[in-house]
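No lab work stands behind these numbers, since they all come straight from the coordinates. Just so you know, these numbers come straight off a predicted model, no measurement behind them. Cβ atoms are built from the backbone, for glycine too; each structure is taken alone.
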Structure I
Amino acid sequence: MGEVTREEKLRLEFNRWAEAGKGQGMEQDHLPITLPMLERMQLRPDEVVLDVGCGIGWLVRLIARLVPEGRAAGVDVSDEMIRQAREFSKGNEHVRFEVGTADHLPFPDETFTRIVSIESAYYWPDPANGLREIARVTAPGGSAWILINYYRDNPECHQWTPLLPPTYLLSAEEWAELFRQAGFTDVHHDRIPDPTPTPDEYSGRWFRDAEQLRRFRAEGALLVYGTKPAA
């Protein structure tokens with residue numbers, strides 16, 4: 001047997017997460033930083049939106065309600081996540097889910113007016129290829145938006161490295177440069193603090209204590225976005 005690819009390792013890992021029910025907690029964990037991003041995006045009712053790394057599809061279903069004259073789609077490397085996304089979305093004709101990765105998106109060129117990715121980009125096997133592929137399926141004048149909590153400029157997340165599948169810990173400017181190399185223009189990056197109240201005590205494995213969790217949320221998630229030039 002040949003060596004297991006990075007993509008296959010991710011698929012197996014996130015299938016385990018899905019089977020353990022972790023997909024259901026992603027909306028609660030990520031909504032406080034995602035809602036400010038959606039507000040900045042100012043989606044029009046007729047937008048066609050793709051979520052890369054959609055998990056069980058909570059954001060796709062939310063976006064579908066914001067684009068009643070358009071449609072929303074999601075892709076994920078985990079076939080089990082996609083199975084659950086389809087199950088949770090039964091009867092919703094405005095959403096679509098496919099198994100895929102950032103660097104192999106199963107859609108024609110220039111399909112989407114907006115592309116989003118929440119807490120996924122640092123897992124991509126090759127972020128540069130992923131952004132080039134995202135640019136391929138973005139319509140001229142459309143934009144891509146990436147939101148991540150794991151990035152070099154926030155020292156309060158660096159201890160996650162041994163706890164995660166293979167990842168890339170890049171800085172805000174490194175992500176912005178990858179956007180530019182993929183052909184996006186008007187590239188910006190910003191922080192979105194997490195307003196979730198911090199408990200008095202913390203006993204999880206991601207942070208040393210409640211104070212580190214408070215600092216992490218205050219630093220905020222990294223938002224990077226750029227526009228594909230109009231034809």
Structure II
Amino acid sequence: MNPGRGIKFIDFHTHNATGNDDTVTVMNLMAGDEVPADFHHNTLFSAGIHPWQLTDDNLAHLQTELLLTVAHPHVAVVGEAGFDGLKGGPREVQYEAFIFQAEMAAEMDKPMLIHCVKGWEELRRAHREVRPGRPWVIHGFRGNGILAASLADEGFWLSLGKGGLKPEVLKAVSHERILLETDDSGEHISEVYRLFASTAGFDGEAAERLMRSNFNSLLGYRL
């Protein structure tokens with residue numbers, strides 16, 4: 001990535017390709033996807049085995065596919081990886097896939113992007129097992145302040161879209177452990193920033209500085 005001056009926004013998780021000079025985007029890829037041959041210079045990628053991809057017998061294939069994708073120099077984050085109690089492969093396969101990715105992320109010194117639906121105990125168990133050096137960021141968090149505070153106490157970060165920007169969550173979690181995202185909403189990240197700023201009591205420029213600082217801290221960048 002070679003961003004120019006004038007970066008205002010960071011969209012930490014999106015499924016939509018963008019090409020805005022004022023926005024750094026982290027576009028999500030699933031195992032088996034290829035990094036596009038041509039992408040905007042402000043684009044990074046996350047790549048992972050999503051629990052929805054898993055079946056009883058396809059883990060080994062997805063592991064091989066993922067190893068090829070994460071070797072690309074613009075893949076900065078491992079994930080979406082995680083647990084889903086409503087959809088996806090068997091729970092034991094989800095756990096095996098997650099540990100594979102967590103150990104890969106640790107070896108490559110990359111943070112992880114987490115998908116978690118009704119899988120908090122598995123996620124916490126994996127975190128205790130792996131003891132990662134880089135933070136694990138839970139994307140699309142929509143829980144309450146109590147859950148947010150307990151996850152933050154265990155070292156997790158949160159990536160929030162509009163649905164997760166609740167006053168109780170922003171009071172429960174250090175703002176230095178928050179990132180913002182659009183996911184698959186199709187919204188512009190500027191709208192999420194505006195809601196974050198108004199809910200947290202920041203002006204717009206302060207919100208931009210905070211998110212830039214958080215992003216730099218997570219990835220070791222200097223934007």
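Between I, II, which one scores greatest on distance in nm of label points 7 Å out along Cα→Cβ at positions 139 and 163?
On the way: I: 4.1; II: 1.4.
Looking at the calculated values, the largest one is I.
Thinking only about distance in nm of label points 7 Å out along Cα→Cβ at positions 19 and 195, which of I, II has the largest value?
Numbers: I: 3.9; II: 2.8.
That would be structure I.
Given a value of 16.0 for mean count of other Cβ atoms within 10 Å over residues 51-58, point me to the structure among I, II it was derived from.
Answer for the origin of the read-out: II.
Of structures I, II, which gives 20.4 when mean count of other Cβ atoms within 10 Å over residues 59-66 is computed from the coordinates?
Answer for the origin of the read-out: I.
Once distance in nm of label points 7 Å out along Cα→Cβ at positions 11 and 83 is calculated for every structure in I, II, which label goes with the largest value?
With respect to distance in nm of label points 7 Å out along Cα→Cβ at positions 11 and 83, the highest-scoring structure among I, II is II.
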